[in-house]
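Following this line, the structures themselves.
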Structure I
């Protein structure tokens, strides 16, 4: 029964490892305002994301100022370049700060408000050939609606993860360590149990990384009709890269633990046992 209970504790501890890893990542990357802003800026640096955002902004401008449709071919690339300037980056970081507040509050939609960039847009439009300041001045305030980044309906896992992490992000890592430690302590052959724990963590890490990579395309199909697929995929890869790196580090730590356990196994086999006295 001792070996059975040790096995149960180890299995439960290993099952908690994915939740522990996700909780640490959400706390580190999504609940920290500075880390969230840096991550969002990295997403904006992707060409596909800037292309999609530039096209979406021009779409909204054309609804109000029809003359702009004649110079769309020049306006889109000009706006795309403007999205990579320090001036826009400052505006973007403020908007992302508001987006992070929406995430913390648990709003059903995360909406990026870029209305503050209208002065930059007007200046840019006035510099486009065949347009001029007259057309630029016709762009009204409030022309840029909030851009929906993600909705609770499409990606409910994000809200569940954030809610759980806000309450007790440390709980799953502590429980995983407690169950794994208790399982090893109860096992008759502790060195072998350490090997099992290490290899189990490494295997879980491999499965998690593969799930992140293979899950991108299926998730892009349910991202919503307003999301440009190439931009979604580029943003997905950027956001999950840090989680993948953290998971690989976890897997390497598991291999180190397994190697330590193997060392104790070999030492135990080489150590001669005392013979009982006659």
Structure II
């Protein structure tokens, strides 16, 4: 159930992370999450209520390297308002990378949690390989592992996007070394962060998810020009679905300055995804 948000989304607002599911496409045997169908029509109801004009469709881990549902969804939404993130491995051909790029793909997804299909050992080669088509690397991991992965992540060329405020599966304080690593990565000038999905990790809950929110506020202060917002619809990892209006309204607390909120919602994603 999505309520009516208090935040009036500015024109050009972009949801930078969501998924579509369609039972006509088979899920991989390794899928940890097996959600019911989540259609374009269902999502468009959300976008109308929230005032979302642009969308980044992220390949779900449940489909592995089969990007057909993601590509079809981008086509149906329209290339003027949709982009995507795909999953490929080192066997991908240059022709396939070009085909996916023409289909609206702008990044490769590294999902390093249960259900992911790319091993850490493959990521360095892939991060370099996709530079030929101008993609960035989008990483989701348990943020508590950042200290042991910092050097590897720094070695990737191009832009890097970190999901879900770092996704610390146990929320950490801002002074924690794992969060300090994220701040150091941001200091490189190449790392972006999605202010999204706090309900997956927060112990404090809505409306502001304050344990995750204090990290988000520190990130906004550090690099407002590289923060993004996302709904994470249809919230596949949780049984009790959050109110999408609450997830938009949390920006009133996390990003209280209206001009900065516009950057997060409109200008930053327009630059990163090429709208």
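I, II: which one has mean count of other Cβ atoms within 10 Å over residues 37-44, as calculated, at 14.5?
II
Calculating mean count of other Cβ atoms within 10 Å over residues 61-68 for structures I, II picks out II as the one with the greatest value. When distance in nm of label points 7 Å out along Cα→Cβ at positions 93 and 125 is computed for each of I, II, the one that comes out at 1.8 is II. Each of I, II could give log10 I(q)/I(0) by the Debye sum over Cα atoms at q = 0.20, 0.22 Å⁻¹, for residues 101-228 alone, but the derived value -1.17, -1.37 comes from II. Where does the value 45, 42, 32 come from, among I, II, when Cα extents along the principal axes in Å is the thing being computed? Answer by label: II.
Computing helix-only ellipticity at 222 nm (-39500 (n - 2.57) for each DSSP H run of 4 or more, over all residues; to 500) across structures I, II gives -24000 for structure I. Each of I, II could give relative contact order in percent (Cα under 8 Å, 6 or more apart), but the derived value 21 comes from II.
Quick check on the output: 4.1 is distance in nm of label points 7 Å out along Cα→Cβ at positions 141 and 237, derived from one of I, II. Which one produced it? Please report the intermediate quantities before stating the final value.
Details: I: 4.1; II: 1.5.
Computing distance in nm of label points 7 Å out along Cα→Cβ at positions 141 and 237 on every structure in I, II gives 4.1 only for I.
Starting from the value 20.6: which structure in I, II was mean count of other Cβ atoms within 10 Å over residues 157-164 calculated from? It was calculated from structure II.
I, II: which one has percent of Cα pairs over 18 Å apart, for residues 69-172 alone, as calculated, at 49? Traced to structure II.
None of the figures in this text is laboratory data; all of them are computed from the coordinates on show. Keep in mind that this is a model prediction, so the values were computed, not measured. Cβ atoms are built from the backbone, for glycine too; each structure is taken alone.
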